[in-house]
Structure 1
Amino acid sequence: MKLGKRILNIIAYPLETEKRVGHLDILEEMFENQKSLFEEVYVYSSFDNGKDYELRKGIKVITSKIILPKPLNLLWDILYLYLKFRKNKPTIIRALVPHTTGIVALALSKLLGVPFVVSVHTDRKFVNKVEKNIPWFYEPFANFLEKKVYEESIIIPVISNYIGNYVNSFGEFRDKIFLHRNWVDLTLFKPKKMKKNYDLLFIGRVEKIKGVDMLIKIAEKMRNIRIGVIGEGKERERLEKEAKEKKINVEFLGRIEHKELPNYLNKSKIFISPFAGGFTFIEALACGVPIITYENEWANEVVLEGKTGFLVKKYHVNEFVKVIGKALKDEKKLEEMGREGRKFVEKHFSLESWKKREKKIYEKVIKEFKK
């Protein structure tokens with residue numbers, strides 16, 4: 001039995017961007033799952049001036065047609081979607097970024113008289129501190145709006161306890177917070193016996209927040225190891241040039257299709273994410289590849305010291321070198337950790353358990369909204 005007539009998903013970036021960073025097939029799986037719960041599935045692609053199209057059969061993509069500066073674009077999104085859905089209202093609105101699409105979802109919820117749900121994946125304050133992508137004078141306003149979204153939410157799905165603490169920093173929202181971890185395709189990401197071409201592999205955006213520059217420093221001190229870097233970003237050109245000038249063994253592989261990532265992971269001894277990680281952590285563990293990363297609250301939930309990987313206590317190149325050197329000397333230990341990592345992911349990050357939680361979220365929001 002379906003939960004309702006239609007669901008409207010509002011995403012914060014053009015789908016082409018999601019494809020570039022390797023998230024599109026993950027989103028598609030989410031939308032595909034919604035088809036079993038709702039009769040119609042709509043996806044609104046903000047900051048996208050393309051034509052409306054179908055993503056997969058039965059998943060209708062609506063593009064914004066007009067791109068304006070960010071604050072104005074949010075107002076345009078609200079107006080455009082209100083006019084689009086005022087006669088054929090969605091049963092529920094789903095958004096993934098509290099301080100942008102969450103605001104749009106909240107406004108539409110009020111205008112259309114339908115419930116909304118916003119899941120939280122990122123600590124915006126921390127990201128902005130590193131990348132400075134929100135002007136300092138806009139920060140208090142962004143905080144106010146984000147808090148408002150949480151206040152009006154019936155339930156707040158978060159991908160980790162760390163993110164739950166972040167949400168709670170805006171007020172007392174523990175009764176609303178619902179732990180809804182990411183998932184990994186365990187049939188695609190699985191261990192394979194392959195020749196190890198890389199000692200260390202990084203997958204992600206080549207941006208400041210990911211700490212890719214640390215890989216250059218590591219390679220300078222450990223010239224006998226080979227490091228692979230998969231991904232694109234603002235820092236790639238500069239860092240690739242620096243690696244060539246210093247004649248170090250860091251190979252920039254660019255963007256690789258998501259379905260090909262398991263092969264690269266299985267060709268690597270260790271997955272490394274110097275500063276921050278997300279989906280790639282659980283994808284690496286699913287392939288039986290241990291992780292080395294800087295110790296922080298989010299990493300602590302996935303990288304279990306000595307079991308699924310190693311946590312570097314101090315963010316300094318010498319600390320990374322020490323941990324990497326020790327890890328590479330004990331191949332048997334790496335194999336044991338790989339098996340532990342696979343078991344851990346099977347228990348906590350399966351698609352099946354994610355689907356059950358997803359349905360529970362929609363049921364609760366729709367039920368509570370009717371009261």
Structure 2
Amino acid sequence: MNVLITGGAGYIGSHTCVELIRAGHSAIILDNFSSSKDSVPDQIARITGKHPIVVKGDVRDEVLILWALTSYRVEAVIHLAGLKSVPDSMLDPDSYKDINVGGSDALLRAMVTRQVYRLVYASSAAVYGPPLSLPIKEDHPLAPRNPYGQSKLSVERKLEELSGQGLFRIAILRFFNPVGAHQSGLIGDDPCGIPGNLMPQVSRVAIGHLPILQVFGNDYETLDGSAVRDYLHVMDLAIAQIQALDALDRQRWIRVNLGTGRGVSVLQLLRAFSEVSGKSIPYVFAPRRLGDTAQCYASAELALKDLQWRAERSLEEMCKDTWHWQCKTLNQYQDPGLPSKIPVLSSSTRMVEDQGSASKNPNERHGNGKKVP
């Protein structure tokens with residue numbers, strides 16, 4: 001099958017391309033490379049032995065999409081392109097509406113014109129808002145509390161309308177928190193500038209390219225006061241998307257969570273990463289970020305039923321593969337401007353060590369920069 005992957009050079013997209021090619025499909029990447037590197041398609045080729053087709057351009061460019069769908073006889077689309085930062089969306093909501101919603105509109109119009117009716121859409125757990133019950137099931141009320149989640153829900157509603165017309169086969173996949181990297185170490189989460197997500201920040205602190213990690217919030221009602229999320233390995237996520245494509249042979253409409261079904265706190269992730277890497281990770285607590293929730297983790301039962309999919313990789317594997325990738329890209333981040341943008345070590349600094357663990361009580365004081373026993 002010829003599959004167009006919007007955002008295919010990005011973090012999730014590149015890993016999805018690998019699995020798509022391994023499954024015998026042809027991958028056509030549409031990406032403007034605003035948050036990814038030109039070298040990614042070459043790395044995909046090194047892993048798979050087959051180079052994906054690359055169309056450089058914006059997902060809002062309907063004419064370009066029409067050309068790509070026609071030129072490469074596209075039979076299905078995996079739609080990953082878009083902005084994805086909750087904090088950024090609070091500062092610039094118009095861009096999230098323009099790119100995430102407007103880009104999806106352009107893509108869907110082009111698909112209708114070319115009669116390409118098979119779509120896997122990357123949605124987000126952000127559509128739920130603060131959880132009323134845990135784990136979160138797919139019938140949980142939808143009440144996004146930030147423009148990012150609102151943009152994802154807006155597209156979901158458009159897709160539901162299209163599905164009712166009887167032409168499209170659509171799988172909506174609500175991603176929780178993908179982390180990790182391909183086991184080869186050739187591709188991983190490689191954001192431009194200072195990363196916004198937790199795992200790449202942790203790995204850059206561990207390797208010494210950032211001096212310290214900010215942990216946002218230490219007063220949540222969780223086991224250690226830090227926020228709890230459902231982290232899943234990006235390769236598990238990639239496999240799920242291929243299985244969603246296959247499942248559309250059997251079903252016209254799918255809407256499922258993609259998560260492990262297990263919550264992990266920020267401090268638990270830090271301890272796991274420290275143990276895998278053998279590195280101490282200094283961190284300081286910072287105020288909660290606007291739009292964040294205390295706990296968010298999925299019920300994964302429907303994904304097992306509809307996709308025959310279950311997340312297989314452990315938190316240790318997520319950390320191990322991230323660290324392997326980070327070590328292989330050691331020399332890519334020698335940006336002398338980065339450290340000046342991050343808080344310096346201070347008397348409130350905590351340390352997570354490989355030979356111990358952080359206190360389960362994040363409010364406990366440990367003195368002047370002492371390492372947590």
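Using relative contact order in percent (Cα under 8 Å, 6 or more apart) as the calculated read-out, with 17 as its value, let me know the right label among 1, 2. Derived from 2, not from the others.
Could you tell me which structure in 1, 2 was used to calculate distance in nm of label points 7 Å out along Cα→Cβ at positions 99 and 227 as 2.9? Corresponding structure: 1. To test your reading of the models, identify which of 1, 2 gives -10500 for helix-only ellipticity at 222 nm (-39500 (n - 2.57) for each DSSP H run of 4 or more, over all residues; to 500) when calculated. Structure 2 accounts for this read-out.
Here, each number is a calculation from the coordinates, and none is a lab measurement. All figures in this text were calculated on a predicted structure; none of them were measured in a lab. Cβ atoms are built from the backbone, for glycine too; each structure is taken alone.
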